[in-house]
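There are structures below to look over.
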Structure P
Amino acid sequence: MTTPLGAIEVVDRGPRRVRVRRATRETQVEVELALDGSGLVSVATGIGFYDHLLSSLGHHGLFDLSVTAHGDLEVDEHHTVEDVALVLGAAFAEALGDKAGLNRFGDSAVPMDEALATSVIDLSGRPYAVIDLPFRGERAGALPLQLIPHALESFARTSGATLNLRGSGRNDHHLAEAAFKALGRALRVACEPDPRRTGVASTKGALG
């Protein structure tokens, strides 16, 4: 499969599930995703807070998700964060297939103490991201907070989704976690089959 980040190998595939991997001189990333899961998640990227955020997305989206990554963290966290997001987005695109019969749209608002995040997603095939998460600090654990919007934009690009994600809060940890929980719940709704729908949810008859 060829994506905006180059070649990704599809290792295994089934109905609404996929395992993909990508290897470069900077990172080696493998993602296994089942859309109709129960929230079983295993994430190991070498960046603890990033693992926490991705685990929240999978758990609250009720996706079975496994992510393993080995990146050049001796340089910095950028390549690992970006490439994991790109491969995860590509996994969603592959698992969704032609998107026939899906809800297509999903939205969710999630509070965490003083923070509130709202995620609205459209599995349109037209990648676009509007991210407004006003972080106050530079890092949460080992994760540079400026990489969170970049990761979300990268995910939207390879998943082919239009994503609007906004939030507010005084605590950066709360704001980031609420954002990924909201994204997971919005994705869950968008990815679920609509029992009344035949074909794709588009008057054009195609998404993309």
Structure Q
Amino acid sequence: MRTIGLTGGFGTGKTFAASIFGHLGARVIDADKIAHKVIAKGGNAYKRIVAGFGKDVLDRRGNIDRAKLAKIVFAKKSELKKLNAIVHPEVIRSIKDSIKRSDRNDIVVIDAPLLIEAGLTGIVDKLVVVTAKKKNQIERCSKKLKIGREDILKRISNQIPMKKKKALADFVIDNDGTRSETREQVNKVWRKMVWK
């Protein structure tokens, strides 16, 4: 079994790259989906988030309102640190369990925006970083997530700078071009992983 860590900046198009790996036959573990599950009502992190941030982060049905929570944590680094201390261990545990359940012939892609920040580089064989120009990141995030430029820049600034991520990468995928150009770059990485 081989594991690929797939990361990038906010809005660089990492999810698109992950979907291509999935079509090629990789088993994709989506850290964002796991995070959504652990903060959902009944999830392992739900009670601790409510205890740590108060009932103001809940919607009318008692679910954690991710937009409200984001406003709090991206306004103050200590609050983001507090949230990460609750959520990251649960997500990491789930990722490791998922890897254990994988077949030895699988190529597993861990799609995680905070892969480096969460200290997961030690469990991957190769690190792939998806990059994009800041203007493209802003454009994609505002379209997809319907959030303003200021909020997008706050989130970007809370991640490790792209330059540092690229320095740690085994492969860099430049997602500023067309979808077919990105697809070709992912295919190249895949071929290198499969032929090893």
Structure R
Amino acid sequence: MNKVRWEEILTVAAKLFREKGYMATTMDDIAAELYITKPALYYYIKTKHDLLYEICQTAINHLMERVAEIKDGGGNPEERLHDLVTWHVSMFSTNGDIINVYLADEGELPPEKRDYIRGRSREFEAVYRELVSELVKEGTFREVDVAMTVRAISGMCNWLSNWYRPDGSMTAEEIADTFLDLLMNGLKKKPAKAVSAAGARTAKAAAARKR
């Protein structure tokens, strides 16, 4: 198989799936965009579902490329969380169409292939969970529901698929820094006095409501 042609097929298909929608895009559309015949396209891929699966698999493989390195690399948990969020966000600037199609359309895959892709996604989220758990354990983060927190982080990053533009006012790195500022300050463990004061204010407000 011609690797260059194969990558071109994935790139063009992802672009069309994102622009027209997966369901509305036909194999004829893809062949026409590539300036090849449909039989020539079928030499590389047999069905549109297979093509979607390859795009999703490429996307998750891209995401996982540096995950093991970040997970097991040097640095404290805060530094590794910084690296992971930055890597996650950077995917939208370097592999935008492929990542966006994966997020929007993996639900269209046949059950077995969909389960495999979602399993790989859980591997990715497991690294987030491990890092957040470490930050809670060492006292950098306050006690939080780790699973819920990771869903919030993933949602914040993945929502970029709806609004990020390479020519926008902020670079991917600036967006990652903004997200990290929100995370680190929002989850930071407060000093005991601050917690007591916050508790007192909550109790006072509750008492006022009962009057």
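Table for the structure above
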quantity: Which of P, Q, R yields -10500 [helix-only ellipticity at 222 nm (-39500 (n - 2.57) for each DSSP H run of 4 or more, over all residues; to 500), calculated]; calculated: P
quantity: Rg/Rh (Cα atoms, Kirkwood Rh) derived as 0.95 - corresponding label from P, Q, R; calculated: P
quantity: Comparison of P, Q, R by mean count of other Cβ atoms within 10 Å over residues 47-54 - largest value held by; calculated: P
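Bear in mind these aren't lab numbers, they're just calculated from the coordinates by the rules spelled out. The structure displayed is predicted, hence computed values, not measured ones. Cβ atoms are built from the backbone, for glycine too; each structure is taken alone.
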